[in-house]
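Values quoted throughout were computed directly from the atomic coordinates according to the rules given, and no laboratory measurement underlies them. These numbers were taken from a predicted model, which means no experiment stands behind them.
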Structure I
Amino acid sequence: MAKKKTGARTAVWILMGLLILGLGGFGATSFSSSVRSVGSVGDQDITTAEYGRALQNELRALEAQSGQSISFEQAEALGLDRQVLSRLISDAAIDNEAARIGLSVGDETLAKQLQGIAAFRGVDGKFDRDAYTFALERAGLSESEFERSIRKETSRALVQGAVVSGAALPDSYVDAVLRYFAENRRVTWARVESDQLEADNLEPSEEDLRALYEDEIEDFTRPEMKRITYAWLTPEMILDQVEVDEELLRSAYDDRAAEYNRPERRLVERLIYADEARADEARVALDEGTSTFDDLVEARGLSLDDVDMGDVAIGDLDAAGEAVFAAESGDVVGPLPTDLGPAFFRVNGILAAETTSFEEALPELRQELAADRAARQVATVAEPAEDMLASGATLEELAADTDMRLGSVDWAPGQGQGIAAYAGFDQAAEALSEDDYPEILYLDDGGIYAMRLEEVIPPQPAPYENVRDRVVSIWETRRQMERLRGIATDHVTRLREAADFASLGLEVKTEENLTRQGSVLGAPDSFVETAFAMEPGEISMVDGFGAVLILKLEEVLPPNLDDPEVKAMRDSLEQQLQASVANDLYRAFSEDARQRAGVSLDQQAVAAVNANFR
């Protein structure tokens, strides 16, 4: 049944795809009458119109996906034309196979399918002959051509359904895949760490260090860099040149009076009742101590988040304001009148009034206004700077004649210092080449810059003397790990001889239900990979974060088929596997049909169609 449904859905999608393809508007009449097909498979021709419409449709789909216009040259580079042609060859092979076995679609079936296409219905929701004719005319298709395509698509869907309908997978296969993904493992493990090592007085020789340096030379090699000269200007550079008069500062202070002068406020929760009677009952319960405010909230089916008002001023509470502001923190007052009904208010905190004088706010205001004015001033430099560069001025001349400052940087991806710390600079520097002319670009703080590539500096190893401390650190780390592995190996030998973790003085941990997709806190990813490569009772070691971990697989636990999540996983896996097998079967059948029928292509006709898209 699942296969039949899959075939039916496939047929529906194929039909809808054909409609979209047919109504794509590609003019079938744009080709010479002497060129009618781009090839054939057996007795089935692939017409130039079919190939052209399919290519147009795929181009539009690619543009919709990428969100930008795609030239045909770009599409060719992506192999789009070859993909379209391959698909049409496969379709023609199936059409040829359907014709060979005498499979056809009758008029009654065709009529039902046409009536089911919304584009051909009139205002009454029924099939409309005029709408049908008009839609096909707009698409450049004749009725016979379109109906022939519908018959082919339907026959093709029937062949596909017949091929994949018998692709039922045995339960044993699905269960085997499920076991792989859903089985659990119980693992005991312990860490062998540096505190278990005795003092090591061994010092590396210079020969050892230099040998390590040579073996790991790539780790000590500076990446390829670009030496870039740039001229830039940011608002911060000219802050000291910007004057902000006191009148403007006072105006800004007045505009933000509510921010700088905040009245006394309360942190308040409010519980509203529909009528006075219920509110009075609640008041009695509070007074008698049989209920708390939290109990009343819960009894109403609410949470504390539902009744939280945040911090409010006295004017926000209307008639209830005076009583609430007269209460102490923790008090519950009410019921008090509100526009929504009688309400209780719990005061959770008292926020004193805040007053910031003009003099106190002055540094912040001056900084903000100066920065804004500086950004505006930088913006006025951008256009004349762009004009200078366009007329052939160098960055040095730009820096001499404007407020822009000259600088240079040896840049590599991820450098993150100076101008390279700005968002977008890395992308611009990555794309910069020696043939590029400087142009004005913008920084995210309102600054501007222009740059020039001086040279590309090839990768170069750092001198041994400059990185000797790093080499020593690597040698010591490796030495420590070698010693830890030696101790861990001795522990593993004893564990295999029936010792346990505790007798070895190791702190044992247990992962009860480790899954293949799981992780272990404090352990590397290789922990899980190793655990799932082990057999019950087996003991292994993995390196992890300055320690060696000893693992023992205690038990393999099969998936719990009564667990709803496991059941859902099995259903999902079965559907995916069924679809994969069905696709493989259909692909193999299609390829076989192509081989038996024989494929003939007219490359000149293909090139003629492609030329219409250039």
Structure II
Amino acid sequence: MAENEERDVRAKKRRLQKYRKEWEREYSWVECVRGNDFKANCTVCRRVFTIGHGGVCDLKQHASGESHKRNERARRTQADQVLSKFLVRQASPEADLVTAAEVAHVYHTVKHSISYNSSDCALKLCQRTLNDSNIVKKMSCGRTKAEALVTDVLAPKAVEEVIKKLKMPQNPLPFSIQTDASNKGNRKMFPLAVQFFRADTGITHKLVDFVESADESANGILSTIQRSLENLGLSLDNVSAFSADNTNVNYGIHNSVYSKLKQCNANILRGNCHAHIVHNTVKHALDKLSIDIENIVLKVYSFFSISAKRRESLKDFCEFCDVEFHDILRHVVTRWLSLNPAVTRLLQNWIPLKSYLVSIGGDCPRHLRTLLRLAEDADEVKEDDPDIVEVYLLFCNNILSVFEAVVKKLESNDTTSVELYAIMLSFLRQLAKRRDDEFYGYLTRQKLQQLSPSDADVAREEFTAFLNTAISYIEKWFDFSQDNWLFHIQPLSLSSGSISYDDMVKVSERLHLIGRINMDALYDECVTANSVLEHLTKHEDWVSKGTAERWMAVLQQVEIPNILAVVSFVLSIPSSTGYVERVFSLMKNKWSDVRNRCSVELMKSELMITLNYELSCTDFYTAVVKDKQLLATARDQRKYKWKK
């Protein structure tokens, strides 16, 4: 009897329905009960019920019950209230504000070179502390999203705005192309920048591409430029000049980037860097001095930079000599403006410096003792004693200030190609006048009188040789004849307060612009421009304005399209390669060892955003809120490449 009952129980269990995992696909609220396969748990009602007899029918019966429906409605209402605090509808004003805040936050991150992880951490901190801000609560800017906004939203927008200005309907603007090469480890980077002029904005510099290429040959650089312009939809026919460093690969006679560009566009001008010429002039002229000034600066800095104890000892000597201590500056041989400040610091510490080096005796490096021609005993070092090394340092400090002023003027944002000829001619005459007058600086002359006659004569001869070498080098690498096209564009500076028709004709003929303008209408426009200039030159601030600002004032008052065509062509030519040099300085700040995992595409995008957008972070947010297309692009999921 007992056996029959046990057999009936086993048969009954075989007939009962067990819980099935696939039910959860259709009924998301159901889950299994541990230890009992014949029951199910409802997560909405928080109730366990049997499914052994009816199986899925029991689930349907429970779902259709009034109690379950009521609990389901209550849960949805509660979930909606929670999610509404963090989610916004896609096409709502609130969504636009949230997206604009996210884009502006990323813009702030790039502009101030903040890492994406730290930026996201700061945002989460704000969300914790600013509980009353609904916009901040709904923002999300993790590293993946921030990088996507940078590479696929902001950077394309930054380039698109530049291209729109260059490709004006029926009247494309002339522009120059600037490039350079620099290493990031064992990788070679080539930025491509453009310069153009508009009557409303003046001279504009923008970065349009940033390419990695291992090919530094003329053909390799040319193909990089052509490929970039083709991708941007720009034509070489509208390029006014090619600007780069004064190297053979860029400006060689036969096989160079410039000569190959001339084959594509015969009217492209040579916009080489004149600041580079001035820098090389110093390097060549310093070789005429018997005392190696550059080596002295490098060796002294090297001696003190590796030891804090030596620096403190030098401070003690300065205090004893009643001289204010100044840190020894580093000189970088490839930097144009670092030598003269380093020489100045040596002169400021000169007496304590010599006393300290003499006092340490054998610990002073032999080559440094020889370079500085130090005395054997520290007691012999006196301020009034003749010191030929100091004389040479004083001469270099005086003459290098002239070179430094010229380089700063050439690299100034206000300097245009119109002033280049006058700047270089004034520099040449300044050097020639110093040579003819035998002027080497007031302090230099005072110290020369303390030297022996033979040493003073040798020093004067070498100083004159320095100036002669500098003059010869400048005359070799800069064309001061009237055949130079830079000579013919000087009247466009408006320094005389007027512009003549003959001058405009000479400029147009020399730059091959005759086919682009109406020469007859140009005469009437010159008459109109002079009438406007007659009133503008009476303003007090006219003299202080640069060439670009003067032309902006004229062109904004009267419509003179032919003169605008000539002026926009001339002012699109850069005066130096300073802009692309600044691109590399910015790249090194952003692409640091801490951020060594950045891709070239990300670095390219960050540089374009930083250089092409000039708005402050708050002004950028104001502009983004009004740009519906940018907001839609920022919300689009297609910005994530891994989702495409």
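Quick check: 25 is what I get for relative contact order in percent (Cα under 8 Å, 6 or more apart), calculated from one of I, II. Which structure matches?
This figure was derived from I.
Which one of I, II has P(r) over Cα pairs in 10 Å bins from 0, in percent, as calculated from the coordinates, equal to 3, 12, 16, 16, 16, 13, 8, 5, 5, 4, 2, 1, 0, 0, 0?
Checking each candidate, the match is II.
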